[in-house]
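Each in structure tokens, the structures are laid out below.
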Structure P
Amino acid sequence: MMSGALMWEDEQILLPIDEFGWYRAALNYRTSIILGKPCTEFAPIWNALKEVAPNWIGFREERCAPNPEFVAEIQKERE
């Protein structure tokens with residue numbers, strides 16, 4: 001979890017601290033998709049990331065769709 005968003009270990013990237021905002025927003029957006037409640041506020045960041053890094057492992061279909069197992073993990077971590 002990062003800032004309340006689901007993140008896999010292989011998705012960790014090295015960024016300067018002042019650039020972490022867009023990454024957290026993208027992870028937050030994906031988490032909102034997994035929860036079945038897309039947060040449209042972060043959709044433009046997600047879409048921009050898809051344009052510049054379409055093969056990023058975080059875009060794998062099984063990581064970007066509603067999933068009861070992931071929902072349970074997210075809720076557990078948020079408690």
Structure Q
Amino acid sequence: MATRTRTKLVTFPRPFFLRAIDSAIPAGTYKVGDDEGLIDGLSFLAYRRTATWIHLPSVGTTTGCSQMILMDPLEQSHAIV
């Protein structure tokens with residue numbers, strides 16, 4: 001299956017929680033990526049989202065490291081409102 005990743009900057013207006021993280025994530029602008037897979041068997045190109053990732057900077061380090069956390073798209077929509 002052919003896949004692609006689409007990234008965008010998403011601004012969260014207030015702190016939010018993700019199931020994969022134990023503490024609140026501060027409000028701010030974060031890079032969010034959607035992995036999409038090609039739907040086979042159609043007469044036109046169409047993709048469906050297979051995963052959503054948020055890039056979080058590591059706290060307390062100066063190495064420029066970051067984390068990619070798998071998130072539910074519903075978590076994203078609830079955090080933006």
Structure R
Amino acid sequence: MAGDAMERWLRDYDGYRGLIMLTDETGGRARIITLWETAEAEQRARASRSEMRDRLTATAGMAVEGMETYEVPVFEVLPPHAG
């Protein structure tokens with residue numbers, strides 16, 4: 001899966017903390033969210049990530065529609081229910 005390969009590649013960046021990939025198979029679209037320890041870590045990695053992203057999307061015949069940066073003031077993941 002492309003998400004697994006992308007996640008392995010991103011692990012090489014200092015400050016990388018995770019990846020969320022959302023897909024819309026019917027619409028043929030995906031949204032990828034990367035999580036970073038700090039805004040500075042994301043900024044340091046941005047140029048080389050953008051270059052690699054552009055190569056990967058061109059190879060796959062896809063297009064990048066945009067990139068946005070957000071702060072994450074709350075992040076909580078509940079443990080699975082036992083039983």
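Any read-out appearing in this document is the output of simple, stated calculations on the displayed coordinates, not a laboratory observation. All values reported here derive from a predicted model rather than from experimental measurement.
Each of P, Q, R could give volume of the Cα convex hull per residue in Å³, but the derived value 96 comes from P. Given a value of 1.16 for Cα Rg over 2.2 N^0.38 Å, for residues 11-50 alone, point me to the structure among P, Q, R it was derived from. Derived from the structure labelled P.
Out of P, Q, R, which structure matches 18 when relative contact order in percent (Cα under 8 Å, 6 or more apart) is calculated?
This value belongs to structure R.
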